[in-house]
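In the part that follows, the structures are each spelled out as structure tokens.
Bear in mind these aren't lab numbers, they're just calculated from the coordinates by the rules spelled out. A quick note: this is a predicted structure, and the numbers were derived from the prediction, not measured. Cβ atoms are built from the backbone, for glycine too; each structure is taken alone.
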Structure I
Amino acid sequence: MNYQIREIELANQVGLSRVEVKKLRERLTVDLHWGYEGSPRAVWYTAAGVSAFEALLGQQPEAVAPVPVEIRAREAGSGHRYADADIPRLPQNGLILEHGRPAWWTADEAKVVATKFGNRKAIYVEFEGKKMICRVKDSLNFATHMVIPVRRYDNILMAARQPRFPGKW
């Protein structure tokens, strides 16, 4: 079979995700428009497959590439930060209270509510007025009422950095 382009390259050219391209590929014919080849196996498109795929794209509404959350936050010029007056005056927040937020601090921050779970890779935080689970590498060094930098990935919240010592950065 005379293949022209791999599916991953085609997805990059048209600006769609691999999942969306795969859904469109299901409308095409195997061995005429596309097939598997190579080691490791990859999906390849023939010249007829590329033209058929472009015809399918013409029938689809315009795909808009999603903007990553961090870029949206930078463009909006905002993140979720606590005012200095709202940060609890506790030893675990000493870095912020005494020296201000360091350069590595993210635009979003959350306050730790609970840390003792069976799963040590999760803590419970208050973020944007809601209580939710935050993913961490290890919850042992997090302390309750500690203000931490976080990153958003759609509906997932992750700690941007881990404390080096219990309750201290």
Structure II
Amino acid sequence: MRVGKVFALAHAVSYGPRVGYTKAPAKPVSAYLIGLDLSAHFGYRDNWANSFTDSAGFVYGTEQARYGDIGARAKLFALMPGYGVLWKPYVAATVDQLVGLSHTATFPNQVQLAGGDLVTYSQAKTFWGAEGGVDVLNGGVYGWRVGARGFYNSSADTSIAGGSLSLNIPLWRGAPVLR
């Protein structure tokens, strides 16, 4: 679950020249908005992997990782029209704290491991991160969206880097939902 607030830091609209005499207001020719999205989130994760035997005959038992996650994000973004679509580039800083972390793996009794074993993993619980990307929107809240993002998260003993590409096409045009 994520809760937060978006603040408009700067915005501007420029209008084209008026042609002739008209009662209609001038149409905007360009506009932009710079905003700050501050949010906090919390969640719970429970991952479970069943046992399996590898090609060498070694038996891996079940593995389970469970924890709560409490974190915050500050996301600076811009909204800019151009080429008939709305561009939304952004950068963000994040912090996450894992709560109640439990990560264990069992290895049953077998020839290669007489007596079996229970392994408990311990890792740093605070992650700092950064992300950046761009979303391209067409058609407002009902239109399609294309996005690309990259991220990096790091703790005292773990570093995670990655990215994603996304394409969202609404199949149903119900009540508008702002994202």
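Summary of computed values
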{"read-out": "Which entry (I, II) yields the derived value 1.2 for distance in nm of label points 7 Å out along Cα→Cβ at positions 92 and 116", "value": "I"}
{"read-out": "Read-out Rg/Rh (Cα atoms, Kirkwood Rh), for residues 44-107 alone, computed value 1.42, structure in I, II", "value": "I"}
{"read-out": "Distance in nm of label points 7 Å out along Cα→Cβ at positions 52 and 100 - structure with the largest value, from I, II", "value": "I"}
{"read-out": "At a computed 0 (helix-only ellipticity at 222 nm (-39500 (n - 2.57) for each DSSP H run of 4 or more, over all residues; to 500)), which of I, II", "value": "II"}
{"read-out": "Value 24.6, 93, calculated as Rg and Dmax of the Cα atoms in Å, assigned to which of I, II", "value": "II"}
{"read-out": "Answer label among I, II for the case where distance in nm of label points 7 Å out along Cα→Cβ at positions 36 and 148, calculated from the coordinates, equals 4.1", "value": "I"}
